[in-house]
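Read-outs: derived from the displayed coordinates by stated rules, not from any lab. Everything numeric here is computed off the predicted structure, so don't read it as measured data. Cβ atoms are built from the backbone, for glycine too; each structure is taken alone.
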Structure P
Amino acid sequence: MINTPVWKHFAAFIYDIFPLVGIFILTSFIVMIFKNGEIVEPHNLWFSLLLLCEIIFYYVYSWKKGGQTLGMRAWKMIIVPNHANQSHLTWTQAFIRLFAGIFSTLLLGTGLFWKLFSKNSLSWMDTVSDSETKILD
C-alpha cells in the first residue's frame, strides 16, 4: 500500500457528501412525521446538533469499523493504524482524526495540504491520530 495523493482525499470528501445528504433527507422526513408535517424552524439548535451528530457518527463509525467511508471505498483508500498489533483504529483515534479533519477543513484544507510538505507525507489527521491513509492494491 502506498500513501494517497491529496486529490484523492478531495474526491472522497466530495463523494461522501452524497450519502450524508441522503441521511439528512431521511432524518428531515422522520422529524417532519414526528412534528405532524410541520417544518423545523431555520437555525434550530436541536436539529442542527442532530445533523452534526450524524456527520460525526458517519465518519467515526466508518473509520472504526472498516477503515474507510463510502467515498474512500470508491477511491480505493483506507486508514490504517501505525501500530503493527492493531488492525483497526480505536474509537479515540477515530474521534481525534475527525476533529483534526474539521479543524483542517475550517482552515481551507491546510492539514491535508501539509502532506505535500511533510517528509513522511502525512496529513495533520494522520499525524495526530497515529494512522496513515493508504491506497488499496
Structure Q
Amino acid sequence: MATPIASATALLPVTGRVLMSALFLVSGIGKLAAPAATLATIRAAGLPLPEVSFAAAALVEVLGGLLLIAGYRTRLVALALAGFAVATALTFHTALADPNQMFHFLKNLAVAGGLLQVAAFGAGPVSLDARRGRA
C-alpha cells in the first residue's frame, strides 16, 4: 500500500504538466480567438508565410498542451514544446532592453527548462504513457 507521501509525490508530474500546459493552451486559444492580431504580430516579426506560421503555432500550442496534460508521447511532446518556447523567445522577445520583453524571454527559457526535465524524466505515473508502459 502506498504511503500518503508517495501518493502525493505521484501527483507532482501531472500537476507540473498541467501547469506548463496552461501557458500553451491559453496562448493557442488566444491565437484562434484573435487571428488578425496574431497574424499582424507574425508579419511584424518578418516571418515568411504568416498564415502557415499562424496555423503551425496554434496547432503546436493547443495540441501540444493537450498531449502534455494527457501524458501521451510526453518526452517527444515536451521536446517539441521546449523548442517552440525557445524559438518564440528568440523570434518575438529579443528587445531585451524592455523589461517586459526581458521577462517574456526569460519566462520562455524557464518553461523550456521545465519541459526538458519532463523530456528527461518522463510523464510520471499518472499519464497515458504510464498506462502504455512508456513513462
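A value of 3.8 for distance in nm of label points 7 Å out along Cα→Cβ at positions 3 and 107, calculated from one of P, Q, originates in structure Q. Here the criterion is relative contact order in percent (Cα under 8 Å, 6 or more apart), and among P, Q the highest value is seen for P. Between structures P, Q, the greatest calculated value of Cα Rg over 2.2 N^0.38 Å, for residues 75-114 alone is seen in P.
Consider the structures P, Q: one of them gives -19000 for helix-only ellipticity at 222 nm (-39500 (n - 2.57) for each DSSP H run of 4 or more, over all residues; to 500) as calculated from the coordinates. Say which. Source structure: P.
Have a look at P, Q and say which one yields 0.25 for FRET efficiency 1/(1 + (r/R0)^6) of positions 11 and 43 (r between Cβ atoms, R0 = 35 Å, to 0.05), as calculated. Checking each candidate, the match is Q.
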